[in-house]
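So, here's a batch of structures to check.
Since every read-out is calculated from the coordinates, none of them should be taken as a lab result. Model, not experiment: these values are computed from the prediction. Cβ atoms are built from the backbone, for glycine too; each structure is taken alone.
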Structure I
Amino acid sequence: MAISLKYAIMCDEVRREDNGKLLILGVYNDVMISPAFPFNLPGLTFFMKLDCDRPGSWSVRMRLEHLESGEKLFEALGALEFQKPGPGLNPIRLPPIQFRSPGVYNFVMEPEGQQPILYEFTVAMNLRQSPSAGVPGIIR
């Protein structure tokens, strides 16, 4: 396999500072909480570290889908290019997305001739009844 995923971070945005460092904003812990459905997200970024065993260029299909219903919220074509073997960082910024229902979602990247690269996350309804109740994954 030529291209493999080392890690991915789901966040609101990735910016490059003047000194070349990356600033990752609004990191999600594989769970996105919404107070109601449908809800609109102005942007979503998948910051992926990919590894490739050879130089080359690949066309790539991407989609964001709700697993239970099969609904596709986003589809696009793109390209991946590696100048040399080894790791590469790839932030993929999606346009505004509307989530119509809670559940499990997949961001899928399919480089031509390769196995799909999947990032699975959950969108959940905030069922918190009182201000003292905790949100999963948040330490107070």
Structure II
Amino acid sequence: MQRLVLIRYGSHQNGHLTKEGKSAMVKAANNLRPHLHDKSFVVLASSSPRAAESGKIVAEVLDSDLQMSNALYAAEEEGILPDTAQAATMLQDFNDIDTVVAIASREYIETLPSFLLHKTLKTNLERGECLIIDLEERSISYLR
């Protein structure tokens, strides 16, 4: 894997995407499409309804399959903290893919880039925005 794209799942109510959340996922996928040209990629989401629904929309727009993994699920309000080491280990399964597009919670968006790049970073995304981590150049960029 050369790049990891983190997308913060869309706005939700009672755990399911709202109309605005669905629109944000379509916009995020369309913004991301030019960055995936001629690249192998996979779309990954956890099984939580808001992440799975977001992942399904992104995968459909990008004409890709959706793979499920709970390794990127965290919810501080439920006492489920991010396990960045476990997430990094799971991502190693995609070494033969150029880009992993992962629907992620705020907790992973704030912690995983620093862990993967071995430097302190302050990262933040609004719902439906994308953070691109280039693992070869050891840099990040945003799609907003």
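Thinking of I, II, which structure, once helix-only ellipticity at 222 nm (-39500 (n - 2.57) for each DSSP H run of 4 or more, over all residues; to 500) is computed, gives back 0? Answer by label: I.
In this comparison of I, II, the computed figure -0.82, -1.10, -1.19 for log10 I(q)/I(0) by the Debye sum over Cα atoms at q = 0.15, 0.18, 0.19 Å⁻¹ is attributed to I. In this comparison of I, II, the computed figure 37 for relative contact order in percent (Cα under 8 Å, 6 or more apart) is attributed to II.
Among the shown structures I, II, from which was the value 15.6 of mean count of other Cβ atoms within 10 Å over residues 29-36 calculated?
Only structure II yields this read-out.
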